[in-house]
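The next part holds the structures, each set out as structure tokens.
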Structure P
Amino acid sequence: MAPSLGRLLLLLVVEALWLTPAGEPRLPLPGFGGDGLSQEALAAAFAAQEEISPDLMAIPGVVGTAVGLGAGDRPVVMVYLEYAAVPGLPASFAGHPLVREVTGRITALGDLPLPPARANGPIDPRGPFPRPVPIGVSTGRTGVTAGTIGARVTDGRRTYALSNNHVFANRNEANLGDNVIQPGVADGGSDPEHAFGTLADFEEIGFCRALACPENHVDGAIAETSPDQLAAATPSNGYGAPRTGTEEASLMLAVQKYGRTTGHTRGKVTGINAILDVNYRTGRARFVDQIVITGQGFSAGGDSGSLIVTDGGGRKDRRPVALLFAGSPNTTIANPIDLVLDRFGVTVDPG
């Protein structure tokens, strides 16, 4: 649910290696977006979040927690709320401020009503594309309105399209071998006319039952396809082709994405190690070790499955960070991309 003891010990070892002989940090440390921050402080925030989260998540109106940055760029425990007037919340825990943020309900973006059509420039990611179709555009299967093709990935022998379970596998309800289409049904796609691949694997989502909520890490699925059917880059009004090498999310990391509904948008990572209750059309599921991204209009219904990449320029630009799957009007939630790629035994194919 939160970092293991081994991970906390590793953070403390890394801190010791990172310090100068005088004991001062050499540079801003991984996991942080400010100066003069130590891995010891991050480890302590993770530990506080781990201890307090079960009690917080049991309070009606609390939808999640994470580690974020507070005043003075110090690590704090974020508490995400469905509405502002949630009673019974402490102001701090174990010396760490509990910072409230009203996100509203967190929902799988493929299960939100699709917003009205809006201009995306001369190229519309909602429309049909000639083969090979680009990544970042409308997709789905029968029974799903529309989501987004995240990336072209490979296991070294075969080519796959990457997206969410709730986009390609209809929340555990699909069968392996089912066609996936481009564009999605809501955008005029039909099966088999617009098929570009077949469902090859998906991570089953464990939904909460009574008082028990299994822990989920990934809302992901892959569909087998080919380079003739799927390209490796976004349309020309996007960020282009993602790199193969990934980047671990750190606080205030600048990121970008290209998706079916909102096109090319930019934001920043504002929460790591998030524990969140996500609402689907078929129930509620708890996700752990997630990434929280903030940015005006960063995502909306239909952007589920978008690949989130770095937005930093140079060799660090376009490095995969996360797979978008859920959110609210002001917040986006994503799976760490390494968890997703490891689950399916694939790497991002840069083309």
Structure Q
Amino acid sequence: MVVGIDASRYGHAEATGVEWYSFHLLNELIPLLGREHNAEVRLYAREDFEVQTDVPFNVKKRILPAKRFWTAVRLTWEMIRYPVDVLFVPSHTFPVFVPKKAVITIHDVAFRYFKELYKPFDYWLLNRSTKKAVKKAWHIIVPSEATKKDLVDLYKCDPGKIVVIPHGAPDVPRLLSWSDGKKMRLLERLGLKKDDLFVAYVGRLEAKKNLVRLVEGFARFVKEFPDWKLVLAGKRGNGFEDIEAKIGELGLKEQVVMPGYVTEEEKQFLLSGCRMVALPSLYEGFGLPVLEGFAFRRPVLTSNVSSMPEVAGGAAYLVDPLKPEEIGVGMKRLASDGFYVNGLIGKGAAQLEKFSWEKAAKQTFEVLFEE
């Protein structure tokens, strides 16, 4: 038996959602593959990479160089020349040719809800690749019941081929310690001061994350809590100009900090130092920042739509993402009601235990080797 795995999203320097999923899942899945001694496993990538886990003897890298159209051309050609029995693609897009047993992870279908944010060709490509996946996949892995419902409702996907495997939780951080000098450098890099009280958002700065309304909610909040700041950490995305304009319009340039993309260390520093985590998105396929907030024992404010209530499991403050006034009220409660916050933190710790990359990898392994 030959199993092929698309590892092209593994180990990216500035990883975002799909890259982090590939990295964490494959780190747990690759060692498990050694159980199937009679299986040959091929990890496909466009350039060489270092695997950050123990690699069994039956797992080999296959480097397929290509500057453009890697999936559509190079991986397709590989499937034709050297076919596999099972192919696993963790990132939404199949090559042109796939075996009968083809497994794909579809993380979300946000493009169907926010068509105006995508270039016409990008929207067409995403929609087409999803239709193809629904038609050709042996199994489709999704991270939430919400995404499963989207595939059934929007693409008439057979629910029997969809397997819900939630993402793993981030590692519960150990006691983080930085030297005073390192702390000062990190604070300066992130645009903060030593004793700042702040709300943290970490993710792409784009319209579907609902950051304009988050800023509007924060504007209401700081009328009563003027010493607080809002940190919006992440790469710029579609709609960033509207976010920046709203900050200026509301006179919040001194209180809303945007340090750009943050490294894993910088993210940990932010989450360990913030007083609350905010993710009032309009749509999420899973909503990993909710679990990150739980891992750092911070109260989380998130939306009552899409997958977020499913992931939060009653351990977060839920708001209607279309109502900035609710976001502001939520911030006020999380900033002032210590008893309520302690209760949420306890619930968050319990909810966190339901998610692990080890569990996700074991479930994925079972899908790949299903008879």
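Read-outs: derived from the displayed coordinates by stated rules, not from any lab. Quick caveat, the model's predicted, so the values are computed rather than measured. Cβ atoms are built from the backbone, for glycine too; each structure is taken alone.
When Cα Rg over 2.2 N^0.38 Å, for residues 89-296 alone is computed for each of P, Q, the one that comes out at 1.07 is P. Taking mean count of other Cβ atoms within 10 Å over residues 177-184 as the measure, the highest value among P, Q is held by P. Assuming 4.1 is distance in nm of label points 7 Å out along Cα→Cβ at positions 97 and 321 as calculated from a single structure, say which of P, Q it is. Considering all the candidates, the number was obtained from Q. Given -4000 as the derived value for helix-only ellipticity at 222 nm (-39500 (n - 2.57) for each DSSP H run of 4 or more, over all residues; to 500), which of the supplied structures P, Q does it correspond to? Source structure: P.
A value of 34, 23, 18 was derived for semi-axes √(5λ) of the Cα gyration tensor in Å; which structure in P, Q was it taken from? So the calculation was done on P.
For the read-out relative contact order in percent (Cα under 8 Å, 6 or more apart), a value of 18 was computed from one structure; give its label from P, Q. Answer by label: P. Largest in distance in nm of label points 7 Å out along Cα→Cβ at positions 49 and 153 among the labelled structures P, Q is structure Q. One of P, Q was used to compute distance in nm of label points 7 Å out along Cα→Cβ at positions 169 and 209, and the answer was 1.7. Which one was it? Of the options listed, only P reproduces it. Source structure of the calculated read-out (mean count of other Cβ atoms within 10 Å over residues 257-264, 15.5) within P, Q: Q.
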